[in-house]
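Every number in this text was worked out from the coordinates using simple rules, so none of it is lab data. Only a predicted model underlies this, so the values are computations on that prediction, with no experimental measurement involved. Cβ atoms are built from the backbone, for glycine too; each structure is taken alone.
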Structure 1
Amino acid sequence: MAELARAATAAALSLALALPLAGTAVAAPERPAATVQPAAAAVPADTLQLPRPTGPYAVGRSTKHLVDRSRTDPWTPTADGRELMVTLHYPAARAGDGRTARYSTVEEAALLAKGQGIEALVPAEKLSATRTHGLVGARPAKGKHPLVILSPGFTVSRYTQTNLAEDLASRGYVVASLDHAYESYGISLPGGRTLTCAACPVLESDWTKGSVVTATRAADVSYVLDRLTGKNPVWRHAGVIDGKRVGMAGHSIGGASAATAMARDRRVDAGVNMDGSFWEELPAEGLRGRPFMMLGTDDDIHRPGGKDTTWDRMWPTLDGWKRWLTVAGSDHFTFSDGPLISHQFGLPEPPLPATRAVAVTRDYVAAFFDQHLRGEPQPLLSGPTAANPEVKFHNP
C-alpha cells in the first residue's frame, strides 16, 4: 500500500527499508483430524473478500486487550503501562456462532487510509467491512498446535496481515497478531478509545529510534508469550497452544523485530523477516542455531549488495538454518494484505499480481514453520521451483 500512497508515505518506507543497523527441528507431532471448512455464506456482489484459506481447518477468531503495567510505554510515558491488542486466529473444530469478524473497525480503516493518503479512493466503511474467514466464538480443534506471532509494519495495524494469519490457522497453527501501542495510524481499544501514532513524529525527526521500536516489540512478544503460555493464561482456550513450538514472522520493522525477539527470548524457536531492515546487531552468540528466513523484494534494495546493507550484514551472523529469498515483481507491501486492498479498490499495483503475492507469501511462510516447528522437511525451501519462478534463492 505504501507504493500507492502520496509522497507522505515515503517516511514510513524509509523507516522500513533505508536505514542501517544501529550499532534443531522437533519431531513431527501427531495432528488431530482435520475439519472441512464450512461453506461460505452468500456475499453481496460489492462486498470485498479476503482469499479463502488453503488449509483443512475452519478458522476461529478471538481478540484480547492486554496491558503490561510493569513497563513504561516509550512513546507515551504517561500511559497506564504498555497496551497491546492481540487477535488470535486458530484451527476450529466447528463454526461457532457462524459470524465472521469484521476486517477492522471503521475508525481504524479511516485512519489507515488517511495516513496512506488514499482516503479519497478507499472508503473506510467498505474496507472495514471486508469479509474475513475468522469465525467468532468457534471452538478450537483438539490437540496441541504450534504458535506463530505476527508483527505488522510501522504505521499499519495487525489486521493488514489477516490473510496470512487466517491461512496459517487453517493449516493448524494458533496465530497471535499484535498491535503495538502508538506505532500505527490507529488502534481501536475497548471502551471506545483509539491510540494513534505517537511514535511517528519521533521517528520522522530521528530515524535512529527504529531500534527502540524493535526492542520494545521484542518485550511485547515476551509479555504476550507469558500471557498465552504461562500461568493463568488470558485466553480460555490457551491449552491448545504448544508453548514449546513458537515462531514469529513480521512485515517490515515487524520482521526485524522477529530477530530481536529471538535474540532476547529463547522461547521463540524460528523467525521470518518479510522485507524489513534490521535495526540491531545480533549478540555474539547469534540466534543460538535457531532458523531464520529473509523474504523480500527482488530489486536494488534487498538483493545481495543492495541499498539495504543490513541484510548483507546480518546474513553471516545468522548461525542456524537460513534462507535469503527475493520475489520478482514484488513491492514492499506484497507480504501483507496490501496487494489485495490495491486490487479490490482499483489502485495501482506492482507487476506481481495480487493472487501470486498471496500464494507466495502464504506458501513460503507456512513451509518455513512446517519444517522448523513441526519437523516436516519442505522441498519448497530447498531451491528454485518451476511452480514459483518469481522466488529467487541467494547465498552470498
Structure 2
Amino acid sequence: MMTARRRILISGASIAGPALAYWMNRSGWEVTVVERAPELRTGGQNIDIRGAGREVARRMGVEEEIRARNTHEVGTQFIGTRGQAVASFPAGRDDTGGATAELEILRGELSRVLFDLTKDHVAYRFGTTIRSLDERRTDIQVTFDDGTEERFDLVVIAEGMRSRTRRLIFPGTDPVVTKNMSTAYLTIPRTPDDTDWWRWYSATGGRSITLRPDNLGTIRATLSYPTRGDEGAATDDDPSRVRAALRERFADAGWQAPRVLREMAHADELYLDRVGQVHLDTWHHGRVALVGDAAYCASPLSGMGTTLSLVGAYVLAGELGRSIDIETALQRYEEILRPFVTCAQDLPPGTPRLANPRSLAGRAVFHGVMRAAASRVGRRLTAGLFRPPADAFKLPDYE
C-alpha cells in the first residue's frame, strides 16, 4: 500500500523559499509555495553568495548559471569629495573574500534562477497569503486570504525581516533589532561616466551614497542615513513622502547626490527600510518553522543574508528528510544552524557608524584607514576586513 506524500507549505518565493522547495521536492515531499506578490518579484539590489552558501549553490547545480548572471562588479572603491578613488579593493577571488564577492548577482536574478529550477515540480501560487493557522494532532490547517482551507504536515515561513505571517506564531513580539540606519534603494540609468566598481561615498552627518553596476545596463543606488532608536520604523508607504524626505536630507550631500535625487523622481522601484537584524529564541513552534530573513536576518551590513538563506534551507530540508518526526527535525535544524547564525550576526564593533562618519574629521580618518588597508602591506595585514564568516560552517552531507 502506497503511503501518501507528506505536504509542506512554504510562504515566500524570494530566495529561501524556492531553495527550500528544491530540497524538499528532492526529499519526496509535495511542495506548495505561496507568495504575496501577484508575480515573481524580479527587482532588488546586488547580493553576495559566499562560502557555505556557494557550496549549496554547487550542490543545487546552479553555480554556473549564477556566474553567467554576475553583475560584473570588479571591486569596491571609496570615493573622496572630488569624486576620486581614495581606496580600491578588487573583488574576491575565492568563495568568501572581498567587499565585492566573486559571485555577485541581483536579488531578482537569483530568485528567477531558483524559480526556474523548481517551477516544474513545485506548485507556486502568487497573490496568495496565509490568513490563519490551526494546528491539529497530525497536521496543520491553513486558511488562505481567499477563504479556502487546506491541510499540510508542515508550514515554513520564508519571508523577509518584517514578515507578517510570523506574527501568527509569535504574536505580540517584534524580533527586529534595528541598527540605527535607514537605507533607500533604487535603480537609475547608467551613464558613460559610470564604472564597474561599487563606489561608496561618505557624506558628513553619517550619510552615504553608493552606486553599483548590474548586468542589465543600469546602476543600483543607495542612500543611507542614521536614524535614532526612538524614531520608529523608517518605512513609508507613500512614495511622495519618501522622495521629499530624501531630497531634504541629501540636498547638500555632494558627489552624485543631485543625480540620484533627480533620477529618483522617475524610479520605478524605490524601497526604504530600517537596517536591522532578527533575533528569536526559537525558529519553530509546533508544525510551523521559519527560515531565512524571517528567522535570522543578519542585515545587509553582514554580507551574509543570502548565504544564511541558502544554508538554512539546505539544513532544514536535510533534517526533515532524515527524520520521520517533524519536531525532532526542527530541533536539529536549530541546533546545527544557530552557531553559524550567531557568528554571522556578530558585526564588527562600531558597525555601521564607523563606515558612516558624522564629521569632516571623522571622514578624513575613515578614508585614511581605508587608504592604508588598500595598500600592498595593508591588504596582508587586513585580509579579514572584508571577509564575512561564510566559510565558518561545514555543510552536513544529507545524500
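Structures compared: 1, 2; top value of distance in nm of label points 7 Å out along Cα→Cβ at positions 91 and 259, i.e. the largest, recorded for 1.
Figure out for me which of the structures 1, 2 the number 26, 25, 23 belongs to, where semi-axes √(5λ) of the Cα gyration tensor in Å was derived from the coordinates.
Source structure: 1.
Taking distance in nm of label points 7 Å out along Cα→Cβ at positions 283 and 339 as the measure, the highest value among 1, 2 is held by 1.
Hey, mean count of other Cβ atoms within 10 Å over residues 203-210 derived from one of 1, 2 reads 20.6; which structure? Source structure: 2.
When Cα extents along the principal axes in Å, for residues 171-298 alone is computed across structures 1, 2, the figure 55, 34, 25 traces back to 2. Once distance in nm of label points 7 Å out along Cα→Cβ at positions 51 and 179 is evaluated on every structure in 1, 2, the highest one turns out to be 1.
Looking at distance in nm of label points 7 Å out along Cα→Cβ at positions 67 and 371, point out which structure of 1, 2 has the largest value. Don't skip to the end; give the middle numbers.
On the way: 1: 4.4; 2: 3.8.
By distance in nm of label points 7 Å out along Cα→Cβ at positions 67 and 371, the leading structure of 1, 2 is 1.
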